[in-house]
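Each in structure tokens, the structures are laid out below.
Read the figures in this text as sums done on the coordinates, not as results from a lab. Here the structure is a predicted model, which means the values were calculated and not measured. Cβ atoms are built from the backbone, for glycine too; each structure is taken alone.
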Structure 1
């Protein structure tokens, strides 16, 4: 549709598209990265808009946008709001959708500069996100983790963490060789085990 935002998909090959991943001989990770959302169709993970002037505008990562009750929330909005917290060294936000159509569960993970995540800091975070952003941005759970995982190019691993929490195995979503700090994923694996014993949350 013209002048409407949508997922960037590709139905015919382009010269610049990667054709495989290293150490992925069966193309499991490759297909999961690009072909899992729309079987047989390349999904690039970006929002795109085609204008009535014939222009193509890429507005940002779609996998970095959360959809909570029909309201789109950019993950960068969370990170910017928390930048001025001296107690927080880094953060990562993940939304697990509810298959029954509810709001799902919004997790905010924080790496602290020092000390513990107490009730005072949780209240401070909640108030900041509500006031600076909106009530929909208030996380259901704020959890402290030792470190936030990044890939080798410096991107936070939002999607792999989400898939871990949805029950996927670590090996199916990310390779240790592609992670700058592989040990940082341990905390998320432990949380995934806890979630597995609670009512299921559906995939995106």
Structure 2
């Protein structure tokens, strides 16, 4: 990202809000230059402008800029490290069997957020709907129909950093698919084993 825009985002992160004049003074740039960068950031859905009326009700309302939720995601996060430590603590405190049971319950909870299966819905339609739902979770998946059955391939795992240390986390993949599709997925490959993707063979009852 252009350095001036990055600086603007950092100022808004620190101050929570700022006007064009505030940013111009802070960065020692002209208001026109600041407006140009803010327009770009708005087009990227990283900042939003709100009108604030002046206290003495003189002149037009001024614009105050704040970060969007999308911009907040640009700043460093450490969810992976937290999740790894939590998994280690759960396994050490409660044991492997209970840790896996917890992961299954979490997967069930996640699956309940998916659109319900419609009466008469085909397996392929439900499979497409499942891929779209999992995309919202951070997966990048697609499915293919083969002679053996349907193969779902996922090229991005949102918790891959955790699964490298705690492979039992991969239980969640199969459990979510099982709840959403009503089948028992057969794992064909796994990124936690160093393979480029996770893939599953799915055999619907009507196949």
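Worth a mention:
- Test item: Kirkwood radius over Cα pairs in Å calculated as 18.5, pick one of 1, 2: 1
- Top of 1, 2 by distance in nm of label points 7 Å out along Cα→Cβ at positions 20 and 148, largest first: 2
- Given -7000 for helix-only ellipticity at 222 nm (-39500 (n - 2.57) for each DSSP H run of 4 or more, over all residues; to 500), calculated: source structure among 1, 2: 1
- For distance in nm of label points 7 Å out along Cα→Cβ at positions 108 and 140 computed as 3.3, the structure of 1, 2 it came from: 2
- Among 1, 2, which structure scores highest (criterion: distance in nm of label points 7 Å out along Cα→Cβ at positions 28 and 52): 1
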